Structure I
Amino acid sequence: MKIMNYTRREASWQPGLASGPRDAVLGNMLEQLCSNGFYTVNPELSHEGIMQALIVREAQRTTAVGDGIAFPHARLPQLNQALFAVATFESPIMFEEFPVQIICLILVPTSDPSVSLKIMAQLSRLLMEEGVKEQVLNADSPSGLRNIISEYNPQIDKPILVSDIMRPPRFSVFDTDSVAQCSHLMSVNNLQAVPVVNEHREVLGEITVERLFCYGLPEFFTNLKSVSFIAEFDPFEKYFADESGIKAVDMMEPKARIVPMDYTIMEAVFDLAIQNYPKLYVTDGDGRWVGTIDKGLVLDNVINH
């Protein structure tokens, strides 16, 4: 099915909107999308109720996906049919720390939750096509914006890829960073793993909490049934002795799982669940880190989307 079937004529195409706080902008988009009889065919819905659903979803995890794009969405039990709107802004809207200039607002019935992910996937892929994002940002009328999207005739029956749901790059360490910097970053942000990158944003390896925690423990320690007879042993003595000289490149595990942008969700689930990788690092054609996939993200986007 064409994703254009989930639009409401010109109400879905909103180029050149005024910037402002995130929630105010979403409210303006929603007011335009849900005009002209929307609440007549969806009498159990209200502007306030939909806004609350959007805000609750944003509070769980930002819907910004990087590269100036966000996909705020809500699942609504009383919604008659899924629909979406695309808006552009001259000045960025902040979604947490991510500046956004293209917002794709998606509403779906609770009975058909997967359609939002399929719409998001197709719009995301389209906006990554060379030149399309610039065309969208330069559109100066609703019909012009609609024609840009319609020209590519996006369908929703294609497999979902990691690039459709990946989280934009956020936390990382350089190969020359100290272990103290790594452990502090991971502790403060409750991270189980971080990539080690070079100046070109290429992933060289990965540092895990397990690797940091077990560093310096003697081999016999893992076979102990009790620690009573070595109660005075300091398991972190090696850290204190080596702290000044240990760098991220010395501590990292080079087996970090690096996958291409066209890796499918099923392949990602296999790597995470069966191969037990803590994270997958998505790279572009030049080998640069462009996004991350982990179990929580898959659950949040695919199961709880």
Structure II
Amino acid sequence: MPYLPELTFRLSRAAAALPEDVRCRHAAFLRGAERPEGGFPGRAGSGDPYYTSFALRGLLILGELDADLARRAGAFLAAGAGQPAGAVELFALLSSAVLIEAAGGGDCLTDAGLEPAGLVEQVLDPRRCPDGGVAKSARSGVSSTYHTFLAALCREMVGLPPGDAQEIAAMLLARQREDGGFVELPVMHRSGVNPTAAAVALLRMVDALDERLCDGAARFLGAMQSAQGGLRAHAAVPAADLLSTFTGMVALDDVGKSGHLDAAAARHFVNSLALPHGGFLAATYDERPDVEYTFYGIAASALLAA
């Protein structure tokens, strides 16, 4: 099974173990964020395709993505769809379209006059790099670990292979550092949780994970757990955040080494960011929830419940 559907299934199955009141209040928060045009915003303003994708994914894993909401979101995306600016925007559009269609909301890409495989090539081809990776922008010329991962997910969603497996594996292996983690760009020396999670998932997609890589990544991710219980983005950051906690947990699950994390401490951290009326904060210093971090919170809670 392709990586993204498999991860979505993992999260959905795990979320079923959450208490009903927890599922209901976070679903209510997400539904309450919908704008009249059918999209979902960031922390202010009108609907945005990026945040809409997180709201849809959160509702899906909670079992709360119905056809009516999906149709409204599809109409919003179709009305504003054009060529995405990069891999982030492309992933948001494609992943939303898949969820909308699966929920009975129609084919918003066809409604917008877009052909998925052609769209993927149009967006990604100018960003391809000689090492087999994908750059953040056409002007960069340097492949990004995260954008290469997103590009591979986009290609899988339209039935294309993730890329040249040998080139991608070689590029990523050159980015693993002595602490076992991975970096976002080749010039970087400090490993990060999110690049490590992206690298682990991508190596799994191209069938290039081995026990040494898994052990190293797990060792690094375990070391990033802070006294708060959550994971820090990298060693120089003092505070944990929900994004790093979620992606680190997924990566540990990917390599079969979730035991490297103190689950009770992580659960305490994630629960401390959940608001009584629904929604999650990004970190302990945050003051306002949004749909993106609510997705991370729901998904992290689900993995911990499982």
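Which one of I, II has helix-only ellipticity at 222 nm (-39500 (n - 2.57) for each DSSP H run of 4 or more, over all residues; to 500), as calculated from the coordinates, equal to -9500? Only one of I, II returns -9500 for helix-only ellipticity at 222 nm (-39500 (n - 2.57) for each DSSP H run of 4 or more, over all residues; to 500), namely I.
Which structure, out of I, II, was distance in nm of label points 7 Å out along Cα→Cβ at positions 67 and 171 derived from, given a value of 2.5? Traced to structure I. For which of I, II does Rg and Dmax of the Cα atoms in Å, for residues 147-274 alone, calculated from the coordinates, equal 20.4, 75? This figure was derived from I. Calculated for structures I, II, percent of Cα pairs over 13 Å apart, for residues 163-210 alone is largest in I.
Tell me which structure, out of I, II, gives 4.7 once distance in nm of label points 7 Å out along Cα→Cβ at positions 139 and 251 is calculated. Working through the options, I get structure I.
Given a value of 50, 44, 32 for Cα extents along the principal axes in Å, point me to the structure among I, II it was derived from.
II
A short reminder: the numbers here are calculations on the coordinates, not readings from a lab. Keep in mind the model is a prediction, meaning the values are calculated, not measured. Cβ atoms are built from the backbone, for glycine too; each structure is taken alone.
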